[in-house]
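Please go over the structures that come below.
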Structure 1
């Protein structure tokens, strides 16, 4: 079974760049470590799986409480290198996240997923996630 690690050091965080940049292409590589470190100050945790000294899959999450649903583990990011897909890394990470959620008395795991990510949606349905809401956003001009 793959070992799941928590990215804490700059080197560990940097090793996650390739896997997360597939999911978040808008991120800038030269600001990636600082961006993750800023998120970590807000409660974000970045997990990763390595094979042959290469990070092949990541999961970023945070735990918080909202009035409508109670305490939850919110899955911000879940990504696997394209060459490593189909090997069960995402399922391994989801199972690990379930244990973290249970250990932290969360009542649910929640995530948002872009409408074009059909392959990811198949995984979520397989793992008994349901569509429970529409997600709306409005860009603000600063």
Structure 2
């Protein structure tokens, strides 16, 4: 074995991802919001009326996972799901008043989180990181 376990880039990425998720989970806990659910909410705070099938593509999650997360968010009163009869019977997600109000509390947490994560990192380094992660992602694409 040439590399020690701690030297593999995948292990380093995994450990960092776990640390990021743990940090964010702690920050979101008082708002009854899990980090993965927050991804859906962040998208809805940007633009309402996103179809569940679009979330599958955007978040790279399977349909069952997205349906479960949407159902949980709906039961918490943050979103409502509406079936549109546009030929595809697409289920679209919309914020409730409670979901909109939650944005005022959670968006600043997301901005603070981003500031903490990127502290001491230049814009060029962030672009470089995005390029590297994109290459890794492409290397893992299974045809």
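Here are some notes:
- With respect to FRET efficiency 1/(1 + (r/R0)^6) of positions 16 and 104 (r between Cβ atoms, R0 = 30 Å, to 0.05), the largest value across structures 1, 2 is given by 1.
- Entry that produces 3.5 once distance in nm of label points 7 Å out along Cα→Cβ at positions 32 and 128 is calculated, selected from 1, 2: 1
- Answer label among 1, 2 for the case where semi-axes √(5λ) of the Cα gyration tensor in Å, calculated from the coordinates, equals 31, 20, 14: 2
- If helix-only ellipticity at 222 nm (-39500 (n - 2.57) for each DSSP H run of 4 or more, over all residues; to 500) is computed and equals -21000, the structure in 1, 2: 2
All of the numbers you see were taken from the coordinates with simple rules; none came from a lab. All values derive from a computational prediction rather than experimental measurement. Cβ atoms are built from the backbone, for glycine too; each structure is taken alone.
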